[in-house]
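Visitor: The structures come next, written out as structure tokens.
A short reminder: the numbers here are calculations on the coordinates, not readings from a lab. Everything numeric here is computed off the predicted structure, so don't read it as measured data. Cβ atoms are built from the backbone, for glycine too; each structure is taken alone.
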Structure P
């Protein structure tokens with residue numbers, strides 16, 4: 001019974017703290033009407049001089065901000081800002097694309113070995129390639145398209161997404177109602 005009460009109390013305190021953190025990078029997150037005052041930019045609304053990001057655009061219920069020259073330090077800064085205001089993300093969707101490719105390559109080698117063993121039960125595979133250790137920085141991995149860092153916050157009124165990939169650093173806020 002005590003655990004249930006503690007969980008409900010933590011949930012209430014979490015919701016209360018989320019409810020008070022409505023301004024993010026100088027934008028009033030809970031006010032969808034604010035975008036009507038922004039500059040019209042070819043079918044979308046735009047605001048310049050936004051803290052950290054520079055420019056923000058709003059179209060069809062989605063606020064988007066991009067730093068094409070963003071790096072890992074910028075990603076960490078934006079991530080910390082979001083965690084301080086909204087808590088830990090609901091989802092971590094990071095992808096190590098280089099590792100996925102290596103796993104696919106290894107799966108195909110394993111399939112080849114299995115097929116050869118069906119043909120000849122005494123088949124022995126000779127390992128000829130050794131995967132070298134990758135010493136690239138996070139910024140280099142992302143720039144080369146070998147890593148994508150993605151965080152999602154799913155809240156009552158909106159979803160937020162922070163992405164760092166070869167196209168730069170992006171923040172999206174999608175209103176759900």
Structure Q
């Protein structure tokens with residue numbers, strides 16, 4: 001697929017993203033064999049989760065639906081028992097500037113519907129660093145994509161979370 005077509009496709013998906021009405025990220029301290037987490041419920045089926053792991057930050061989008069397999073041009077199944085085609089699980093951290101940089105994501109079927117996609121990112125990753133200056137935040141996928149506005153308080157939450165995680 002040409003770079004031009006990819007750019008148009010990404011722009012179209014971003015323009016059709018669903019704005020999140022959720023206003024508050026929830027921070028939960030480390031425990032139960034998990035690191036500190038920051039979670040934003042997009043709706044009753046989807047959420048964004050940032051988790052501090054010993055050597056990475058896990059960035060997860062739960063309940064992703066309507067994924068498109070760019071290789072075949074086909075939709076990926078959303079119901080339990082569906083198969084994820086190789087290379088179709090792609091995601092990017094997008095903070096409002098530049099083009100989203102899609103990376104291969106780990107995936108597992110969501111128990112209710114869709115897929116849980118996860119990126120394992122270095123604690124000093126450029127995309128994570130940009131959270132402290134973000135105007136919006138989106139875990140951009142080739143499927144249902146939600147964007148949420150980022151205000152001063154949320155930027156401070158991102159900064160605190162990342163500072164503690166980098167420790």
Structure R
């Protein structure tokens with residue numbers, strides 16, 4: 001199985017899209033009867049969250065080839081904690097296993113960075129006050145464009161930039 005995971009613009013949900021070439025797989029999308037999503041952060045050895053799709057969600061996914069799930073449903077919070085997440089889907093009691101698909105959640109650090117921008121005096125005359133905040137905005141914006149390289153490369157780039165932002169704001 002092959003999936004893609006994309007975080008929504010409001011950062012409150014993700015969309016999982018099936019990209020499997022079912023002509024080369026045994027079975028079909030509508031043969032999936034039980035689906036579990038596993039979420040990993042620092043390592044793919046141990047999932048930090050798992051979510052079993054309920055029957056209505058399985059039916060929707062198999063009918064449409066995609067599903068959008070809120071973080072409230074998945075994790076019990078409005079936003080996912082800031083981190084790079086790798087998602088893996090299994091179906092029919094691990095008969096089908098997907099690739100790892102990744103997404104970045106940065107809702108909390110984004111809020112903090114823009115609070116820093118809003119705390120500047122206008123016009124700010126001191127270069128020492130502006131430069132660190134400008135760097136934060138540049139790092140934050142660059143996380144949206146971490147490239148289409150491998151998932152591991154994107155994971156590393158996103159994690160490094162998130163760590164820099166956390167250091168600026170600690």
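Visitor: log10 I(q)/I(0) by the Debye sum over Cα atoms at q = 0.13, 0.15, 0.19 Å⁻¹ computed as -0.79, -0.93, -1.25: which structure among P, Q, R?
Guide: The read-out was computed on structure P.
Visitor: Let me ask something else about it. State the single structure among P, Q, R that was used to calculate distance in nm of label points 7 Å out along Cα→Cβ at positions 54 and 78, giving 1.2. Please report the intermediate quantities before stating the final value.
Guide: Details: P: 1.2; Q: 3.8; R: 2.2.
So the calculation was done on P.
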